[in-house]
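Novice: Below you'll find a set of structures to go through.
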Structure 1
Amino acid sequence: MPVPIEILTETEGERGWQFTAQVVQPDGSLLAMRLDLAWADYDWWCPDGSIPPAAVIEAVLQWLIEHPGERPMPRRLDASLVRRMHPDADRAIRRMLSPGGPP
């Protein structure tokens, strides 16, 4: 079951978007986060531009929550981190964004 994620703000900048979000932690507390999504990363996960940037960052965050690694969840995150964490992250995020579509 997906962890509840709430995107609070979205701001478009020179290199992409910045978001503030909150995630419900396993203990029920909220983790406030700042997330960055560069144009290049958005284009990689959504080459046709048909999905809102907030949905892309939410998929990235959901993937990160499901694959936590050894460190605690950071309060500030660049979306490109996931591809450095796991070689299959890009494909998994694309699948999350287009269920039933091409891998």
Structure 2
Amino acid sequence: MNYYFKVLQNDATFSGRARRSEYWYFILFNVIIAFVLGFIAGLTEMTFLGNIYSLAVLIPGIAVGVRRMHDVGKSGWFLLIPIYNLILAFTEGERGENQYGADPKAV
């Protein structure tokens, strides 16, 4: 859960690098929260809850994705390539410093 809040604190930070755990924990908690909000919205007919949440995490989600691409040594534009970005998201990041910043595992 700490990784989820860390991503939300760095909401519009597109520079630097994000570890696999930071990226995937954000995705996990994002899916869980969206599912719970969808369930609540279905019971109470307040469908705008999911829309508000989706808009609130849109920029942080893109930012953590860009930082994840930076960790594997690729530009953030690789998020636009459908299957390859998923492969890169599962790939271990480059060891040591790269052109995008210091190794997040070393910090």
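Novice: If you rank structures 1, 2 by Kirkwood radius over Cα pairs in Å, for residues 15-54 alone, which sits at the top with the largest value?
Specialist: Structure 1 gives the largest value of Kirkwood radius over Cα pairs in Å, for residues 15-54 alone among 1, 2.
Novice: Consider the structures 1, 2: one of them gives -20500 for helix-only ellipticity at 222 nm (-39500 (n - 2.57) for each DSSP H run of 4 or more, over all residues; to 500) as calculated from the coordinates. Say which. Please report the intermediate quantities before stating the final value.
Specialist: Working: 1: -9500; 2: -20500.
Answer by label: 2.
Novice: Can you rank 1, 2 by relative contact order in percent (Cα under 8 Å, 6 or more apart) and just name the one with the largest value?
Specialist: Working: 1: 23; 2: 34.
Going through 1, 2 one by one, relative contact order in percent (Cα under 8 Å, 6 or more apart) peaks for structure 2.
Novice: Any idea which of 1, 2 comes out highest on distance in nm of label points 7 Å out along Cα→Cβ at positions 31 and 47?
Specialist: Numbers: 1: 3.2; 2: 2.4.
Between 1, 2, the highest calculated value is found for 1.
Read-outs: derived from the displayed coordinates by stated rules, not from any lab. Owing to the predicted nature of the structure, the values given are computational and were not obtained by experimental measurement. Cβ atoms are built from the backbone, for glycine too; each structure is taken alone.
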